[in-house]
Structure 1
Amino acid sequence: MINKIYLYPLPIRIWHWINAAIIIILIITGLQLRFSAFAIMEYSTAALYHKCIGFTLVGSFLFWFIYCIASGAMKKHYSLRLRDIKRMFLQGLYYAVGMFKGKANPFTPTLEEKFNPLQKLSYLTVMLLATPIAICSGILLSDIFFFLDFIRAIGGLRVVDAIHVSVGYFFVIYLLIHIYMSTLGETFCSYIKTMITGYGRVKIHDTGEKDIETLK
């Protein structure tokens with residue numbers, strides 16, 4: 001039996017699309033600042049946008065972190081468990097080979113656990129490692145003279161800049177992979193539609209187990 005279920009509450013859906021816009025703008029302006037040939041706007045304009053939007057990323061991150069802690073989502077859906085470590089290889093093998101051969105996904109999303117082990121690892125890496133690094137290094141670079149002592153303590157301006165640029169490239173790669181993975185639902189846009197409406201389908205088996213399927 002298939003039932004509709006409300007998978008993504010409105011605050012998370014709003015945050016998701018706002019955060020996506022923030023990341024895309026930061027990537028575009030960052031490329032403009034890094035490569036002069038990438039001439040979409042004036043350098044000074046790109047620098048201003050990059051700094052202002054960068055500070056909005058701080059608010060976006062804090063909202064996500066506080067919401068996930070307060071709602072229990074961090075512990076319920078993001079926490080890596082021992083069984084996740086054991087299943088990472090199978091999930092990686094499926095993504096690398098299995099899904100191209102029509103094999104079944106080794107992970108079935110449930111109401112109690114929405115993300116597979118590699119999804120958990122990637123989301124935690126992005127939100128609890130890459131994003132804080134991008135924010136902290138960006139804040140230091142936003143006013144070099146004010147934070148000069150901190151910059152020197154880390155290793156100098158070149159080190160901070162290299163860290164910030166490297167994490168920027170990481171976000172570019174992650175965004176491309178994320179967009180690609182979002183097209184792998186039952187239909188090309190089914191995952192995207194679920195993140196817009198918040199609703200998905202739940203398959204209830206005879207045993208009572210509930211499996212989440214994306215709403216067409």
Structure 2
Amino acid sequence: MEFNAKNTAVVVTDPQNDFLSETGVTWGLVGDSVTENKTVENLETLITEAKAKGYPVFVSPHYYYPHDHKWEFGGTLEKIMHDIGMFDRKDPLDLGGFSGSGADFLPRLQPLLTDGDTVVTNPHKVYGPQTNDLALQLRKRGIDRVILAGMSANLCVEAHMRQLTEDGFEVHIVTDATAAARHPELGDGFAAALINFNYIAAGVGNTAETVASL
């Protein structure tokens with residue numbers, strides 16, 4: 001893929017404490033992968049360099065409100081997320097208790113993501129962007145190429161890659177600006193995602209390679 005600030009955006013999924021902080025509710029599952037990939041450092045580098053070179057940055061966050069906990073069914077990880085209170089917020093219209101919570105952006109990334117220029121979409125609800133306004137926001141800015149990073153590799157990142165591809169976007173994956181859970185029974189989510197990234201994405205590269213191409 002060739003990148004151009006006029007039609008290419010960086011999209012980051014779930015740069016939130018519950019995934020990226022050592023105090024987050026999933027750290028026991030994702031911490032080793034985040035640490036080994038230097039995911040936080042690479043996200044910081046990717047976003048910083050993109051903004052410096054005029055690329056728009058979008059965040060597709062994950063929030064759950066009390067009414068979401070009344071769902072009657074869900075997949076394996078979806079159920080776990082609800083059970084552990086992952087990404088929980090008090091109310092769609094109330095930010096009480098939000099600051100510093102698991103749903104909040106990682107403090108290290110907050111200055112980059114709360115600068116007034118970053119587009120923060122409404123939340124996706126399971127894994128993919130079908131339930132939020134990401135595609136609309138991208139299209140309204142004339143964007144048809146996406147550099148995709150964030151958490152977690154085999155869930156929200158992969159689901160975003162698949163749906164954006166189906167929606168006609170070219171998608172480039174930044175392999176070390178993501179990470180995933182390792183579970184003794186379910187397996188290594190990052191290893192699983194890498195296979196599908198290579199099969200489906202229009203481009204795949206690490207942070208250094210991606211930044212050099214901006």
Structure 3
Amino acid sequence: MENNTKRRLVDEAYELMKVMHLEKLTAQAIAERAGCTADVIFKYFPNLEQLIRVAAVRILDSYSQDSQEAIGSASDTLDLDARLWAIFLPYTFQYLDVFEHLFWVWDREDVREAYDVYYALYPEKRETIDEGYTDVFLGTDLRARSVEILKRAAAEGLIYPQDVQVMANLSVGLLHTMINSYRGVYRSSAMPYAVSTEFLTALRSLHDHYRLK
């Protein structure tokens with residue numbers, strides 16, 4: 001019963017998060033959608049912020065679930081890197097405030113705790129994530145997640161090991177730049193895909209520059 005209530009609260013916070021900015025989410029708004037009072041939220045979560053973080057993980061988990069097919073279909077690890085970015089970017093630019101908070105605003109320990117709460121509530125989601133890529137999909141540091149993929153590319157002889165950190169810095173740095181450039185328009189329906197295409201063009205040029213074979 002407790003988990004059912006907590007899941008309903010997370011589900012409704014997630015639905016609101018898709019149409020509202022994080023700073024506008026209130027306990028009252030979430031409770032009204034869930035058909036309960038705000039007091040129920042604080043019975044099951046220590047504070048509103050944790051509920052919002054857990055709901056934010058659900059958006060990130062949607063990316064993780066969509067990415068599983070790419071692991072088996074990529075021609076090599078640099079191709080996988082491009083495919084994972086291609087899946088990740090539309091989520092990022094559609095829900096920019098959520099991803100900024102997950103990776104750059106909230107304390108990483110708080111985000112790690114939100115992961116734990118989320119996957120305790122939705123264990124079936126955790127089971128679908130490829131065990132060989134948990135550091136990629138469950139990491140709280142976007143740059144470190146990129147490094148994990150690029151290290152695999154280096155181990156395959158696709159790039160030099162010394163280029164891993166440089167490539168990760170460039171790709172994440174480009175994302176920061178584009179976020180700042182498109183911050184005011186990211187909620188429009190077409191913009192996430194247009195910006196993603198621009199990013200991927202630059203990423204492929206980066207791959208081509210450093211690729212050894």
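With distance in nm of label points 7 Å out along Cα→Cβ at positions 34 and 162 coming out at 1.5, pick the structure among 1, 2, 3 it was computed from. Computing distance in nm of label points 7 Å out along Cα→Cβ at positions 34 and 162 on every structure in 1, 2, 3 gives 1.5 only for 1.
Among candidates 1, 2, 3, the computation of mean count of other Cβ atoms within 10 Å over residues 90-97 that gave 14.4 used structure 1.
Using semi-axes √(5λ) of the Cα gyration tensor in Å, for residues 10-81 alone as the calculated read-out, with 34, 11, 10 as its value, let me know the right label among 1, 2, 3. Considering all the candidates, the number was obtained from 3.
Thinking of 1, 2, 3, which structure, once helix-only ellipticity at 222 nm (-39500 (n - 2.57) for each DSSP H run of 4 or more, over all residues; to 500) is computed, gives back -23000? Only one of 1, 2, 3 returns -23000 for helix-only ellipticity at 222 nm (-39500 (n - 2.57) for each DSSP H run of 4 or more, over all residues; to 500), namely 3. If Rg and Dmax of the Cα atoms in Å is computed to be 18.2, 59, which of 1, 2, 3 is the source? Corresponding structure: 3. Hey, distance in nm of label points 7 Å out along Cα→Cβ at positions 106 and 138 derived from one of 1, 2, 3 reads 1.6; which structure? Matching structure: 3.
Here, each number is a calculation from the coordinates, and none is a lab measurement. None of the values given here were measured: they were computed from a predicted structure. Cβ atoms are built from the backbone, for glycine too; each structure is taken alone.
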